[in-house]
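**Student:** Just below sit the structures, each encoded as structure tokens.
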Structure I
Amino acid sequence: MPELRETSLAILAILDAQTKVSQLFNLFDAYQKQIISLDVSRQIECGALTLPGRPAKPDLVLPKLVPKRRMDTPEGRAGLLHSLAHIEFNAMNLALDAIWRFPGMPKEYYEDWLKVAKEEAYHFSLVNEHLQTLGFTYGDFPAHNSLWEMVERTTDSVIARMALVPRTMEARGLDAVPSIRDRFKQIKEARAVEILEIILNDEIGHVLIGNRWFNYLCEKDSLSPISAYRELAAQYRAPVLKGPFNIEARKQAGFTSEELDLLGA
């Protein structure tokens, strides 16, 4: 019988985006049908695999070199959608990485991240399909790699991964998506608005999962979540968060009043 974590690693290494999405949907369905096993204790090695598997395009550049995305041209709107597709592609990969890389977590941890991976694959498909209606596809614009760089920094620690990827990098999406959605509302691009609302709603749940497992690990090791986060952010060079913040969405995603107060919002 195939095993969930080992198969997640194999899918993470796939180069073609559409094949990765298809294989991930199949994995999710197979696990729901209980024809995939789960070994939570096995230490898996990635060997000579290059992670994550990604297509030859888009070209990855420094964030400051990604072109500005103007809403008054079709190419500008497509560029903004492309940036969202790239975020969702990386988010799918980071969820797969969270499954295979870290042994010894409860069964529910792996099930949570499988759900996240499937939803991120769905988001990627939604955005890329809409991008194609505009005459473009994923890979047509350059992109930056900041999200995956934080994944790479936290390969040695599940608590650092939970603290600094879903709760820091992905939580920025809760702040950014509403303004992007409103820009598409202004030009009456209804399908883009609909997709962004799906993404925002699901991302609240994804950040909540990050909070759940970060707090679980803090409680397990008798750590203060506030102090632990501060130390991990310094150790792993997390970006300093700047407003404006979507406080309501962050509350729904499980941030405490004390944590929100520390944002200075």
Structure II
Amino acid sequence: MRPLLPLLLCGLAAAAPVPSVSPVLATLPGERTPYLLGAWAGGRWLNAAQARPQVRSGASYTRLGLGAAPQPVRGSGVRPLDVPCEQTLTVPVSPTPALPGGALFVGAAIRPQPRPVTLLPTANATYAALVRAELVRRGLTAPTVHLTRLVRTDLDGNGTQEVLIEASRFAGRSGDFPPPVGQRGDYSVLLLRHVVNGRAVTTVLGEHVAPLTPWDPGSDAPMPMATLYRLAGVADLNGDGRMELAVYGAYYEGAAVSVLEWSPAGVRQTPLESGCGV
């Protein structure tokens, strides 16, 4: 599986006691069986392989989908996928209804959303203009802006709201997957709007802009593979009172979820990641 997500303090609300081990799971859009992303254990992040021995059958989790009510579920033991993704680990849960946009699963001992996570109407001229400016900066002269999701929350508990902005346009898109190569004008961006020292700042969490010049399959130039970025979830995954960001990335042969830590100082990739693709 090729990497999908190349990416590029504050006063905190009181946090609950941190459990010794807290596994983190995620489903991809439309899927029922969660992938094991990793865990928080012993004061540090573990990747999926490191976390596997510490995931016990019968553990309780809270399922979190954007715009959906939290739901308690119970997990079973860890199981690998079949070829070609036999390195991908899953943890079946019950009950198992799929959420269209995917979901995060957090150990039940953690309060996963210490502050409200609110979906905003996507008919928003201010954020559309922000996306347009970002796309123009990346070479699109007259982009067609399509906001697909706006999420508002206080990620770090300092009393200031952040907004996550998701926008995409792929003429040949099939469900949650983009075409192999985008057409001129196609794009996908996931942005974070936040305030630093009284000034609004935009941080790019994921971006793809199709080539302005159509790719020639007969040339020696590498195939500019299209990638669709979406917000998979927002939750406190280790009980420290700050909420992490789960980012979904898909190309036509696969998809993955990756977890990021954010502070006004910047974004940091964690080892929590899983997916399936070729």
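Read-outs: derived from the displayed coordinates by stated rules, not from any lab. Just so it is clear, the structure is predicted and the values come from calculations on it, not from any experiment. Cβ atoms are built from the backbone, for glycine too; each structure is taken alone.
**Student:** Which structure, out of I, II, was Rg and Dmax of the Cα atoms in Å, for residues 66-153 alone derived from, given a value of 18.8, 51?
**Tutor:** Label of the source structure: II.
**Student:** Any idea which of I, II comes out highest on mean count of other Cβ atoms within 10 Å over residues 74-81?
**Tutor:** I
**Student:** For FRET efficiency 1/(1 + (r/R0)^6) of positions 42 and 194 (r between Cβ atoms, R0 = 30 Å, to 0.05), which of the structures I, II scores highest?
**Tutor:** II
**Student:** With helix-only ellipticity at 222 nm (-39500 (n - 2.57) for each DSSP H run of 4 or more, over all residues; to 500) coming out at -20500, pick the structure among I, II it was computed from. Working shown, then result.
**Tutor:** Values: I: -20500; II: -1500.
The structure behind it is I.
**Student:** Rg and Dmax of the Cα atoms in Å computed as 18.1, 53: which structure among I, II? Intermediate results must be reported in sequence, preceding the final value.
**Tutor:** Working: I: 18.1, 53; II: 18.6, 59.
The correct label is I.
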